[in-house]
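Take a look at these structures.
Computed from the coordinates by the stated procedures, all read-outs in this text should not be read as laboratory data. Model, not experiment: these values are computed from the prediction.
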Structure P
Amino acid sequence: MKKDIYGLIICFFICIFFSASLPAQVTAIGVNGGISVPQLRSSGNNEISEGYESRLAAVFGGFADVGITQKFSIKAAVNYTGQGGKRKGMQPVTAIPPDLSQLLPPGTMLYADFQNEAILNYLEIPVTAKFTWGDKLKYYINAGPYAGILLSATQKTEGTSQLYLDRAGTQPLGIQGQPMPAQSFKADTDIKQDINPINFGLTGGIGLTYPAGGAGEIILDARGGYGLTSIQKDTKANGKSHTGGLFLTLGYAYTFQR
């Protein structure tokens, strides 16, 4: 894991070095931060990974934008990015107590009505091609690949519910003909061991830049991203999900001529 992190960071600085060695027009170094609106997208028919909606999270980081021509540049960044999704209502129960699972036939799926949030945090390193137009007020588009390093993964659950043998909630689980009492689902579970440590994907977006006095610029950026790698290690048991979402940031960059 540490070798993967070091390798990606080295790749980032190699991109900066080779971009800087080109006959660039303008170089900018900056920081930004804002809101991440991620969502987990299921790509299979496994109900364990289906039904997640968007959640709100944070995104922030730093970047280097190295101009190749007056309108074309290479932008490399390192971002802390909140990913994941949330699901509420009747859904599969993935953590069944061992003493209860021993009483059930193998492969039995239980359901309950509770809230479930998957909180995934990544260190993402995108490298994008950027095209800029305009004079004082400039606008741009950019796109390219990114690599994400998983920093943490937590499943946060809340609520109280009976257990059911069907998703419709018509067959409550019982012992000796009596329904079991409602169970508490309040828990914060570390699921990092179940998630792939590296995620590769594509990102792209649009933005506006405006002079902020001297060599400074204010940058308003909106971009989207989609992970090409399934986040689950065991896709047979846990299904296939891909990260993705919308990222809105406000930033500041210092620019200088070469």
Structure Q
Amino acid sequence: MTLTRSLLYTLLMTLSTCSQSILTIPGHAHNDYEHEIPLFQAIENGFISVEADVHLINNELFVSHDAPAELNPEKTLEALYLKPLKQIIESNEGEIYKRYGGDFYLFVDVKTEANATYEKLKQILEKYKEILSSADGEKFNKKNVTIVLSGNRAIDKVLNDDHKLIFLDGRPQDLEKNVSSIYMPVISENYNKYLTWKGEGGIDTLEKEKFLTLVSQTHQQGKKLRLWASPENERVWTFLLENGANLINTDKLIEFNAFMMR
């Protein structure tokens, strides 16, 4: 759905009015841009993390899972996420959620060449730095939104930048490097590399031990854990939450919210 000026105003006013009653939940809105109203539905359901796939085309970052056939200026990272986030914060007394002091992540999943996309992303983010977390050396400056780079990650560029507006979505193999949790706050991996369990019957003991080892290694470094492609059902969600997953990757925003609110 295109966010027209009147619709955006209505959404902003609605969120501002009801934000005091929104309870945050450890949800990661996977492929958030595919929902009818990107970003706003995730926030309405209390999610603390959203994900947007981006393609660098004609010096602009377009949001789409695959390379878009049509270059719609209303479907850029700025139009769908950065501008609305800034407006939400400005209309909501400087917050996304009232009385929420935790992290809010915007995962930018890069689908095009890593270095060029990273440089363009940095350029765009400079316009929104007043709402974005940053780091100068080991000093982390927490703001409303933390940008997390996923997909084709320009890892060396992120780590070598003295002033950071972009942080890294790590992989289990990155744990061996012991990168600071300031620079790499999250470790993400495909659920199916650790677990074959779909929520029925029992869990294989060796698979569970392998998963718990990953949880332990991730948390020892002060990082959060997210598994993508996890089965979308309550038994799996319960297992993940009870055993240390910090962000639940899901396309089912309303269902996960209802599950968490019980």
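Okay, here's what the table says:
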read-out: If P(r) over Cα pairs in 10 Å bins from 0, in percent is computed and equals 7, 30, 37, 22, 5, 0, the structure in P, Q; value: Q
read-out: helix-only ellipticity at 222 nm (-39500 (n - 2.57) for each DSSP H run of 4 or more, over all residues; to 500) from the coordinates reads -9000; which among P, Q; value: Q
read-out: Structure with the greatest value (metric relative contact order in percent (Cα under 8 Å, 6 or more apart), set P, Q); value: P
read-out: Among P, Q, structure where P(r) over Cα pairs in 10 Å bins from 0, in percent, for residues 112-247 alone as derived comes to 10, 25, 24, 19, 12, 6, 3, 1; value: P
